[in-house]
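Bear in mind these aren't lab numbers, they're just calculated from the coordinates by the rules spelled out. Since the model is a prediction, treat every value here as computed from it, not as a measurement.
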Structure P
Amino acid sequence: MIIQKTFDKNSCMFADSFDRNEHLFLSIEQWFNSILQKRGHVFLNEIYDALDIPRTHRGQTHGWTFDKHTKRSIIDFMLSEKEEDGSIIFIFEIDGDIMDKIQEDSWYADY
């Protein structure tokens, strides 16, 4: 499933420089890929929280899972600058609804 969002001045994380915003996205991407590999899943709203973007209903159940056997799945943002206001369009692909894919050995399984 492809998701497209706008990152702009409504976020406290937004900078007036595309380069600084790009660096922020790369850092968040690396951080959450580490979490994905360690924990086995990342929810969409976790990414939104890190970027100070409003949560969504879908974000509570959708995101990414990591297959420990094939070592597949990655969080990868595609960025493009939008018009003169400096806002950024970012696109990424999620695995969809991951609630049934969360491993029972995950630390979430205790809740």
Structure Q
Amino acid sequence: MPLNIICAYRPNHCTYKDFLPAVQSVIRDSDSHPTVLMGDFNEDLLLETKSPLFTMMRANNFQQHVTKARTDQQSLLDHIYTNLPTNLVASDVADCYYSDHDLILLTVEHS
């Protein structure tokens, strides 16, 4: 079965009114396949636990896997959402000297 991997960036000037319908459309089109949505969403989940993106993804049965601050400013702007069983997914980070964000990594078990 294919695995859909979607990388996205939401700039600060992009409103949720514009961004969320686009994300909803992409994940709806891939709802019959395992899907990963990851990227810099400029939404700090350490401050916004009821964020619009997080809430929408949970409503669509996606889990967010990054749980610790991943920027030099100690914010959690980079997210990894999947609709995969949690026992098949592991996330990690790697230091990135040329950016104020760490690299986010995802490992998916498959057979």
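Determine which structure produced the value -9000 for helix-only ellipticity at 222 nm (-39500 (n - 2.57) for each DSSP H run of 4 or more, over all residues; to 500), calculated from the coordinates; the candidates are P, Q. Computing helix-only ellipticity at 222 nm (-39500 (n - 2.57) for each DSSP H run of 4 or more, over all residues; to 500) on every structure in P, Q gives -9000 only for P. Which of P, Q yields 40 for percent of Cα pairs over 17 Å apart, for residues 5-60 alone, as computed? Only structure P yields this read-out. Work out the source of 34 here, i.e. which of P, Q gives that when relative contact order in percent (Cα under 8 Å, 6 or more apart) is computed. That value comes from structure P.
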